[in-house]
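Scrolling down, you'll hit the structures one after another.
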Structure P
Amino acid sequence: MTMKTLLILFVAPFLLASLAHAEAPVCSVTDEEHDPALREMIYNIGGGEQSTYVYVEPDIASFYRGQPPASTKVAPKHRGFSAKFINASNRRLALYWVEPGGKKHLMREHAPFTASGTASFPGHTFVFTPPNQPDEVIHTFVVKDYPDNIQLYDPYFVPGDAIQTQQNLATLNDAERQKYQQWRDTINFHEQYLAFTGRSYLANYLREPPRHFMWRADYFGQEHWVTTQETRFVAEPPSELLNPIAAGKDRQLVEPLMKEYREPGVFNMTLKTLSCAPRAFEIPHFLSDAEVEHILKLAQGIDLKLSSTGDVNAGEKVVTEDTRRTRTSFNSWVERERSPIVDAIYRRAADLLRIDESLMRYRDANEHPELPTRKSVAESLQLVHYAHAQEYTAHHDFGFSRIEDDYQGARFATLLLYLNEGMVGGETSFPRWVNAETFLPLNVKPEKGKAVLFYSQLPDGNLDDFSHHAALPVTEGEKWLMNLWVWDPIYE
């Protein structure tokens, strides 16, 4: 049994239900329910036959409970998808996007044997060059149509010539040879996964299934519910009670704090399925008016900066000419410890996601000492403001891990929290949702206090290319919202 397997066995029991209070939340499903979208796949990457369970998109009729408006799914009008670029060489290379007129735009630099990704379209051209030498093209990629997600630069492999391939690989040292082989295994598995499921394998071979609970989305309109003791604040407590919380100190609660300022009893959160692929849900009235006003009051003292994009797994946050064309909002960050109300929002979100709230913050040494890290699975809340004409074009929240990263930490779920309404435009758009009705996007209208949950991973651990989403331009008024991203797994 590997160390990785041991860690999974230790961690798994703590990822399914919140232990924030004496009573765990009540839920409309059980942990033992089997996801029918998972099917056994037999594959062979060179060491003999193996098997794993993979996600196979159900027939479109099941999304309509057997009565679809058409017998086949509609091809979306939006033809973009995630393109993954792999540098399977021992050279450091720069990746450029090439405009139709020939102008090059630097995307990022690739260390040897690394990958990155960006949203792309059929016909897009990219090139690898030496760093700072955009005119010395080493390799050209021309993106085809979906599912041509994987763009590989491999200077060693010669199709049909094993002898020359081995001679080329002889130039690599042992560590380089190991990383190269991992990429070849990933490509080999991807080809078989694609043939079996119809989707590209965007993770690295072989990523574990999510450790966190994942809500099912079997059909449109399907509803789930879960209760929480973290009821909503109906009035803002006095300012002296809203001081920042000491991180990691006395955070395990028997009951919610400041109950006199909250709704009595428990709060029932209902999730309504908006999309089955990707899995997306809306949760009405997740925030109260008092909580929204508290967040907007905090925003008055926060310096908002131009939003950035980048490879979240590699830790890159890059503001470039290309960024300004794709993301024009302004944002800042709100730590969980900023106030007891913000902390309560995290605890409520943990119950919604059915994750132990202590995993969504830094933990003291006596909290889950069996875990390999005290790092939070949740990022700080991102507070975002869109003014007139500002937008975020279609993108993915996930990034791509290094090939030597056994755990492949990535964004698992996104929780959007709307702070106002009444604007024209500003919808959250899912341009590639699978349906049998229209080629147009699924657009979710912002409503004050409403939450939208969607997953960036599939139940088999692959990254969900259909989680493509956009913030449409605000054409009248303004838009305020918060993003909460949760990662899986929790390992550093």
Structure Q
Amino acid sequence: MFIVLVLIALILWLVWEQCRMWRMERCSGQPASRRRALPLLGHAYLLLGSEANRMSILAAVGREAIENGGVVAAWLGRSFYTITSDAAVAEVVLRHCLEKTAVSDILRHLCGNGTVSAPVTIWRSRRKLITPMFSTRHLRGFFSTFSRKSAEMSDRLRLAAGRGVISIAKYLSSYTLESVCESILGESNEKERSEFLYAFEEYCRIAVLRMSNPLLAVEAVFKLHPAYTSYYRSIRVMWDFIDEIINTKISLDQNTNSVFENKDIKYPKSFMELLMYAPGAGGAGGLRGTGGSPSVAELREEMLVLALAGGDTSTVAASFVCCLLAQQPQVQERLYNELLEVIGEKRAIEIEDLPKLKYMEAVINESLRLYPPVPNMLRKVLKDITLPSGVKLMEGTGVCINVWCLHRNPHYWGPDADVFNPDRFLDNVKHHPHAFIPFGSGPRNCIGYRYAMMSMKTVLATLLRSYKFLPPPSSGDTNKTFSVKFDIMLRDLGGFKLQLESRST
């Protein structure tokens, strides 16, 4: 009898839940996805396949939104989401919906209340504190790090030139992590950096698995999963890596009675030092606790955000650029000629050269358009918003901006939206300002986009003056598209493979 009552209760609950879902869809005025939503899982079951299949589904739903006028309704578990590939909708969401969704809360396991994952109340004060760190004056101070590290990477690549296929991402990962460690953290040794990078890759793989499966988002359920131990071990490795650098710096400062608030100091300081001693760091959500000193945990949160956002984003973006140039020899040659015209063949790259590299910037932007490192952005709706189309974004629901499909929406980019053409960023054609948002937009955009662009321009200029990028022997098709996967960042399933040919031979 008890089992019968339980079954009846379960059936009644499922019926009520289905009615609730229909009611929400009807009130929102949004077209429902043509893909079937299952009880409890919603459409999340579509994301339970391989990494490649997961990205294919996200892209397919984004295209479905385009076909339906810009939005489509979907369910992730019992949570209602508006999927959009429309620039006008993205503009409204990124300006007015600043809170991240529950799915993004998984990032808080790693970054805590760092600016990428913090609630709005904490994010506002920390954003205000961190913004001055990315001033032109401070960024100029770190150019020498990018220049030196890119030259070291170029030297390491000499052994690989002319010797077959390599993964350019492995070399770029080393470059960006070394640059990040020096400019953001100060110092670290090579063994620790390698362990950090491996831990980050493992964390990303499992974190996306949890984001895609509502059941694994429940901690009690996740504890039964084989990846549970590896997930938290990876987080601990990254925490220990950052904590050791922070504690070493704090100890050194205490022993030497260092004072970094001297306005006359000429040498560049790391971002960590700037944050540790930033004026006005106190207040709710700030980094100054009792006694006026930020805690190690607070510093770690922000350093992880800066290290991961500044490092991994640059690695992915630069890797796609290199592989696209390998497929497009005419674009690569035009870019090389620009480098000779602006910098010359032998002269060291200077920071004043970077703004003059207009075609390089167009190449990077076109690569970011087709292969945005963060292909989806999630936000929570805190109060009802009615869009100009009449569609309603309802309080308590989520919005997924499908950046991948937004950047390929023919309405903004024309019938050749899937074609790599850097000239579209030089032709003075005005696009909707939110049709291209690789670094987000609105108040909560990526604060380090200029840092990332400076890093990418420097390393690409250094490499292209020394090497030609060639496609793997089996892939000479200039119209070939990459098979991609999504694990926090967008990545090439093929491993960013290309060949190098030295220009000095």
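Here are the numbers for this structure:
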quantity	calculated
Identity of the structure behind 3.6 (criterion: distance in nm of label points 7 Å out along Cα→Cβ at positions 193 and 441, calculated), options P, Q	Q
FRET efficiency 1/(1 + (r/R0)^6) of positions 393 and 473 (r between Cβ atoms, R0 = 25 Å, to 0.05) - highest-scoring structure of P, Q	P
Structure responsible for 3.8, with distance in nm of label points 7 Å out along Cα→Cβ at positions 33 and 361 calculated and labels P, Q on offer	Q
helix-only ellipticity at 222 nm (-39500 (n - 2.57) for each DSSP H run of 4 or more, over all residues; to 500) from the coordinates reads -15500; which among P, Q	Q
Highest-scoring label, criterion being relative contact order in percent (Cα under 8 Å, 6 or more apart), among P, Q	Q
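Coordinate-derived values only; no laboratory data. None of these values were measured; they are calculated from a predicted model. Cβ atoms are built from the backbone, for glycine too; each structure is taken alone.
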